[in-house]
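Asks: The following blocks contain the structures, represented as structure tokens.
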Structure P
Amino acid sequence: MEPRHDKLAHARSFGGIADAYEAARPGYPPVAVSWLVHPDEVRVVDVGAGTGKLSRALLATGHEVVAVDPSAEMLTVLRTQTPDIGTLVGTGEQLPIPDGSVDAVSYAQAWHWVDPPAASAEAARVLRPGGTLALVWNFRDERVEWVRELGVAMRAETSQYTPGADEFPHVGEPFGTPERAQFEWRQTVARDDILRLAASRSYVAVMDADGRDQVLAAVRELLDTHPQTAGEETLSLPYVTVAFRYTKP
């Protein structure tokens, strides 16, 4: 398991790559968003919201959304894109939200940054009885050969769909066994978006300049030489979205 101080350093790195994150990271398929947070769960706090990939999707489906993130830079990008979403600086362990005031707490691509027992207790504090803790991740589908090789070029150890990716997250009391759903879909991306995707990884952001250049050079070489990507200006990048719903007793 990654040490807590290393995880915090990686999480804080997103402020310097907010624009790359917004440009390259995928959103979430509407069917997954509809499953994750039900229509009658009106008030949602989206934690670790980043530039608002899930927050915007929730707003578009009729929810009242407050976005919380530790990075003011990421939230600035979110407000620029969607000024109708309220934003607050905060963490999963210390949410600036009143007790029992929301119907759902969502984490998109973010639960792995928190201390699970503390964040579970904090989510339970702000949720109404019967409210939902909703966790979702996009995984690159490495069952596809060129996507698996992309992961090697990116030096990625996570964020890919492999047989172990469907394990339940570590969530503490008072939450029990979750509902689980999985959705397969594809994102159409430009070649340069793949490079931005690599640059938007937290572990790349904390590298020195030489390390980042080596990663991006390896990705360029793959895109230029692999039979499925060479000469292609747009690519179809397959994802598997895995989602979990926990109910507060």
Structure Q
Amino acid sequence: MTAGGVGVVTGAGSGIGRVVSRALLDDGYRVALAGRREGALRETAGDHPSALVVPTDVTDPGSVAALFGAVRERWGRVDLLFNNAGTFGAPGSVDTISVDDWRRTVDTNLTGAFLCAHHAVAMMKEQRPQGGRIINNGSISAHSPRPASVAYTATKHAVTGLTKSISLDGRPYRIACGQIDIGNAATEMTGGIAQGATQADGTRAPEPTFDPAHVADAVVYMANLPLDTNVLFLTITATAMPFVGRG
């Protein structure tokens, strides 16, 4: 897909979703901004004429259906979905986290991504020209957990399976699917990491972060590839993040 297409970004009201939405708009995309907080979405949109604000709860099947209905009504197609909405959820190990907290994290991070992909793929199959691209926001936690993060880690590992399945099943329909795994981009969601994060040995230590504009650049690169080419997985981190190696 090249710039000028129609994109949907979830979690567009802040953080990675906001910087990616603005980068896509600046690159010529028409973008539906989805998220729970209408005011925050309007801040992301600014006065850009190619932004469509659609308040959405990705855990609600009806709300997600309404999002893609609005996109169909406005632009008639969807070329790109950035499945970005997510939450760290409640901390805890498998024996301490409550069932309700587990379900809330799964509903947002996994079921929300599934629901959005469900509608995006259906539109991409039927539209002409056929096809499109989905980019899932995985995480470094799709590779390796932080302590006391069982729900978040499990959902992000599951997103990797979702990415692979969509990539395989989308082949006959010119639907590409890839994943970006982000480590310590400096956003509201990761603000505490720079002050101190629990390490695998139980100590706390500040961790380096990096400008989320580089994430936006990476997503735009992935989005603008022709549909016969796909970045299946891209990992972007702060260089000195304690991820590679022991500890």
Structure R
Amino acid sequence: MSRQIAIVTGASSGIGKVSARALARSGFAVVLVGRRAVELENAAASIRDDGGSAKAIVVDVTDPGSVERLFAEVLDRHGRVDLLFNNAGSNIPAAEIDAIDFDQWRAVQDAIVTSTFLCTREAFRIMKAQKPGGGRIINNGSISAHAPRPGSAPYTAAKHAITGLTRSTALDGRRYAIACGQIDVGNADTKMGGRMKAGVIQADGSLREEPVIDPEHVANAVLTMASLPLDANILTMTIMATAMPFVGRG
């Protein structure tokens, strides 16, 4: 094999898009996964224009059949899977828990937790059986996996679940050379994280602007995790804007 094979979900924009590009530049053949066909193909075309290997596949990562077809296609095309970056997710506007309806709750859980489970299950199955065996799974966590923001129950609960999935997958994967780690991001300047620049509610109820970081820094961190040999693993990594109000009081 001349290239390792990477699958990146939520790859049409934001962290997924820049991470796919970073992986391709480092030599991976990248499969970009998402729901938005035009944006996804544009992201893949940009990688190919730079001399990288990229294929866009439109997938509903919350649907078991759609995910199974994705991995079957990748296996048929490439013969293996070396890296999965579970990056897909969504959120809802901040609201206290009694103002959140069930459909909103389920949508966030499906986009983050169910998608990670479904993609991890298929990747694990392939990595376990392929020759040479093993592979790496990276899950996009969040600083919300450590401390919530006000009005963030669905998202915070989902990211705590990702931590559990990461650790369980890391444990189950030991005997098969499947490494699993989690990257917890604080205030990447994307469509979701960029709103921090306009001000976000703090624990004391005040509205405060927060610093953000270029998502390229997150992509470089993902690449660091992906570049390790399979006998080494970064179980958790936190990358954040240095001055964001995460550590400390207030």
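A short reminder: the numbers here are calculations on the coordinates, not readings from a lab. From a predicted model like this one, the values you see are computed outputs, not experimental measurements. Cβ atoms are built from the backbone, for glycine too; each structure is taken alone.
Asks: Given structures P, Q, R, which gives the highest value for distance in nm of label points 7 Å out along Cα→Cβ at positions 22 and 230? It would help to have the intermediate numbers written out before the result.
Replies: Numbers: P: 3.7; Q: 3.1; R: 2.3.
Structure P comes out on top.
Asks: Can you say which of P, Q, R returns 4.4 when distance in nm of label points 7 Å out along Cα→Cβ at positions 62 and 214 is computed?
Replies: Matching structure: Q.
Asks: Hey, another quick one. Comparing distance in nm of label points 7 Å out along Cα→Cβ at positions 54 and 102 across P, Q, R, which structure shows the greatest value?
Replies: For this comparison of distance in nm of label points 7 Å out along Cα→Cβ at positions 54 and 102, the top structure is R.
Asks: To test your reading of the models, identify which of P, Q, R gives 3.3 for distance in nm of label points 7 Å out along Cα→Cβ at positions 30 and 190 when calculated.
Replies: Details: P: 2.5; Q: 3.3; R: 1.2.
Answer by label: Q.
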